[in-house]
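Structures incoming, each one as structure tokens.
Taken together, the values in this text are just the output of simple stated rules run on the coordinates, not laboratory data. What you are looking at is a predicted structure, and each value in this text was computed from that prediction instead of being measured. Cβ atoms are built from the backbone, for glycine too; each structure is taken alone.
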Structure P
Amino acid sequence: MKKVLIIEDEQSIAELERDYLEVNGFSSDIAMTGDEGLAKALSKSYDLILLDLMLPGLDGFELCQKIRKTVDIPILMVTARKEDIDKIRGFDRGADDYIVKPFNPNELVARVKAHIARYNRLVNRENTQNDLQIKDIYIERNSRRVLVNEEEKIFTAKEFDLLVFLATNPNRVFSKDHLFERIWGIDSMGDLTTVTVHIRKIREKIEVDPSNPEYLETIWGVGYRFKK
């Protein structure tokens, strides 16, 4: 049985999420504060985290960033905020997707299922393939580790998936639309902004000079290319 951690300070919303997840075959834990959510996320095993932004103690942005340093599973932010800057902050700190309150509980469950299934497919496929070596970059697919000049860099789940996809398709140009659909899925609530954010974060980790990239090029008006 897949297990979800719900980090939400409004008890009625947390219980609604829990009830719909359990009806659909998931088990779940609830944390009502950021500190409690962090403790559970780091001490137990979950398949996905539902994370509210407005929390007592650690807020959702800070909490997401702390979880991402250790945990590599999908994180779905649940928020009443609709501004693009908040979406960018969430993606920048490692969120995989977001859903805006008020939401349809059935849609929430569908997104949970889709993200867990996509994550499992990517992990299973990577386990059957070889590691990658591109100049000073070494990608270990089974352990989902990236080393640059023999120094390990910490990648979120989506950053890793995006890097692997581009690195295994070198010298090909992919549009933002194509990358978004390929990595996040056509039904994701995100937008093309998240592709830009993730490309920037990957460059910061693999490039000597992110403003003049050696590997991950922007093809203006078209998309991105991994140069091999």
Structure Q
Amino acid sequence: MSTIILNKMAQLKLHGMLRTYQSLLDNRQHHNLTHDEFINTLIQAEWEDKEHKKVTRHLKSARFRYAASIEELNFTGDRGLDKTQVLHLADGCYIDKKENLLITGPTGVGKSYLASALGHQACQLGYRTLYYNAQKLFAKLKMTKADGSYAKEIGRIEKQDLLIIDDFGLAHLDNTARMILMEIIEDRHGRKSTIIASQLPVAQWYEVIGESTVADAILDRMVHTAHRMDLKGQSLRKK
């Protein structure tokens, strides 16, 4: 009977249940459990297995720049990195509330690592997350306009619970990139969360975006209700 049950679990791809049931049989622990405890143990094992696989899929599809974590962030020194604020963001409530986060500061102070750490945390909490370098994002979407897959890709971005745009502002946006950014922000405004990391202060983003009307529309949706983190200090890379 046990062999039949194990085979059926395998056929149904209940891998968490299968491993736990096999372990209970091998250790003869199933005799010590009530029926309710036995069923609960199997269901809990299957739930944990599926959750682990979901997190693994989220992490793989996010394509983070760094394998970062909240636990490894360096809060020492006068870097403008508020531990209380970071831990508050780490619980994912800002994603539930569809709020944005803007991370600014000079090169090397840990903006990308911080953004990646918050992205990893979002994946661990079960949120669909996507990480992009700004220039690569615009270049890719320009290419999709040429091959006809733009609508599909922009739809994929819209569905992400959290979108991270890193290294924003390294180059001024041309008209195509400007309108792409406008569409992304418009699609996500009030519906999904976005993190933007940039070496430039937010006040200089107008110049980077160009075309004051579009810049006003984008920043009005991104800035006024966003969480802000302005990092400072010497480059951590030099240290």
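Match the computed value 1.6 of distance in nm of label points 7 Å out along Cα→Cβ at positions 112 and 184 to one of the structures P, Q, and report its label. The read-out was computed on structure Q. Out of P, Q, which one gives 2.7 for distance in nm of label points 7 Å out along Cα→Cβ at positions 88 and 144 as computed from the coordinates? Corresponding structure: P. Can you say which of P, Q returns -13000 when helix-only ellipticity at 222 nm (-39500 (n - 2.57) for each DSSP H run of 4 or more, over all residues; to 500) is computed? The read-out was computed on structure P. Looking across P, Q, the calculation of relative contact order in percent (Cα under 8 Å, 6 or more apart) that yields 14 traces back to P. Computing Kirkwood radius over Cα pairs in Å gives 18.1 for which of P, Q? It must be structure P, since only it matches.
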